[in-house]
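Structures for review follow.
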Structure P
Amino acid sequence: MKRMLFVLFSILLGLNVSLLAQANYPPSKEDPVLQQKLSDLIKDFHGQTGIYVHQFSTGRTAAINADTLFPTASMIKVSIMLKLFDRIDKGELKYDSVLVYRDSLNSFGDGGICGSLKDSTRIPFAEVVMLMMTMSDNVAALWCQSLADSGQAINQWLEVHGFHNTRVNSRTPGRHGDWEKYGWGQTTPREMCGLFTMIHDGKTARPAASEEMFRVLSRDYWDKMALGEIPPDVHVAAKDGAVDASKSETVFVSAPSGDYVFCAITNHQQDQRWASDNEGYVLMRNVSRLLWNYFEPTSKWKPADGMEKYWK
């Protein structure tokens, strides 16, 4: 009897996970014109590229290597945030609590704003989350990863919610081989779009948690890639990532003609310069520009001349 109940529970759990996964990806239909435009755009790129885009009002999608594993770089911070808010929602953490910074948290040497704090500095938990997501502060992110319980706990949350490819590798037992190959985290373009969609639709936890996470994602400081090709008065939520051989960005755009979400990721780039005209950064801008003009064909907006001097 116990075995039968266990089997039944396992089946129901499997169905629940399947339904969660389906909920993250709305009904879609391939747009062959958009697919061709994106294929033409990346054909001369010196490296590997993955793209997924979905327009919600029409269901139009395009996918290039959308289910291929890529490094997340700093995009893994979205997964860290999700598990943090799961713990907040369960009452295990308090978003309005105050934390105490310790020098031992900074293993980078040059750790951005959070790593510049003096030992014993008191800082609100919500500000640490903001630094992780908005400024992409790595010391804040590792601090948040520990507060999320562990890399294993984050990965378990992802698995239960239907994300079978997105994983934290860094400081996570059993994932050293994945860390050597992909770095801090790994994902697919389709799953990154699914994470953003899940947050936007309020399906990550209680609606209040999802709403706050979407607000946090709407404050991205780094705007020299995809965000620079979207009008500044259009609401966007975004997270980007960058390491030597990989550039990436996921963006949810509340466009006049209907919301759309896209993720573009590169890997094995020949161009590994840390410069604003890095081929990966240029690709992110080109993909974003193509999508904006495709979904908003009557828009006359374009970036102001001279914006390059304000790229950070």
Structure Q
Amino acid sequence: MKDVAFIFPGQGAQAVGMGKEFYESSAESQAVFQQADEIVKGLSKVMFEGPAETLTSTAYCQPAIFTYSIAALCALQVHPVYKTLQPKFACGLSLGEYSALCSTGGLSFRDTMKLVVARSSYMEEATQARAGTMAAIIGFDKDQLVAICQETGAEVANFNAPDQIVITGEVDKVKAASAKIEEAGAKRVIPLDVSGAFHSSLMKPAAERFRKKLRNVRLMKPEFPMLSNVDAKPTQSTAHIIKNLSKQITSSVQWIDSIEAIAQSGVTTFLEVGPGTVLKGLIRKINPELKVYNIRKPEDLEKLT
């Protein structure tokens, strides 16, 4: 059997029509969409038909990506090729961490979806209370970037790849940091079209509300380890996972460290399950020797044989 790690995308990978092929070809996937519709009314219709403005809204975007990822995973799990695979780890980028948790059996789809909906709602409320923004920095020294963020009051949202780091925070502070970084020789500074400063201290109200909600959540021990964005450490400790779920809302996403930790364990094959191919691109930059297969459509399952 081939050892693999599941990886799951975050917000930004959504597109109208997402997941429809899995819905039409897999009874297991269809059951996932039906459960999702019970919690977020009309979700599958918005995913399949749009409009795009509705799909990208807070109420639908995060639940849609999570639903697509788990529907694709369920189709994989009943495919004959799955018997040749041995899942060893799971991790996800930001929102994708919830897909990772569900994939390990730590929490049911229904209960994870309720957390996704709550998290999305709390983050939107925090955004409305305190405006913020984000920017992607391409081709710039990590230590120098962190120093400029400390100087300007901006924060680091994502360590995505050696040449891609995302900064976050209050609008004026992100603009100040972006200007200094660009002046210091960054290859590109790209302002992101986002509604708030995710993975920053501006999200503290959301994190505090979410922490209270997590008190009533009871996880099962994961069947295999997952890695949190917070510390990039493999764990099957339910207490540790719960603790990091609330921290993740304000903490930097340690994606580089997560991928390197999995690779150092000896697992070199990754399955990116869900919409988009962003994670495959990031992993190529982290370690081009690692193999990444995308599971976006039913025909992708055949490529694993």
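Since every read-out is calculated from the coordinates, none of them should be taken as a lab result. All values derive from a computational prediction rather than experimental measurement. Cβ atoms are built from the backbone, for glycine too; each structure is taken alone.
Thinking of P, Q, which structure, once mean count of other Cβ atoms within 10 Å over residues 86-93 is computed, gives back 23.5?
Source structure: Q.
For Cα Rg over 2.2 N^0.38 Å, for residues 62-149 alone, which structure out of P, Q has the highest calculated value?
On the way: P: 1.20; Q: 1.45.
Top value of Cα Rg over 2.2 N^0.38 Å, for residues 62-149 alone goes to structure Q.
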| request: Using the calculated result 14.6 for mean projected area of the Cα convex hull in nm², pick out the matching structure from P, Q. | output: Q
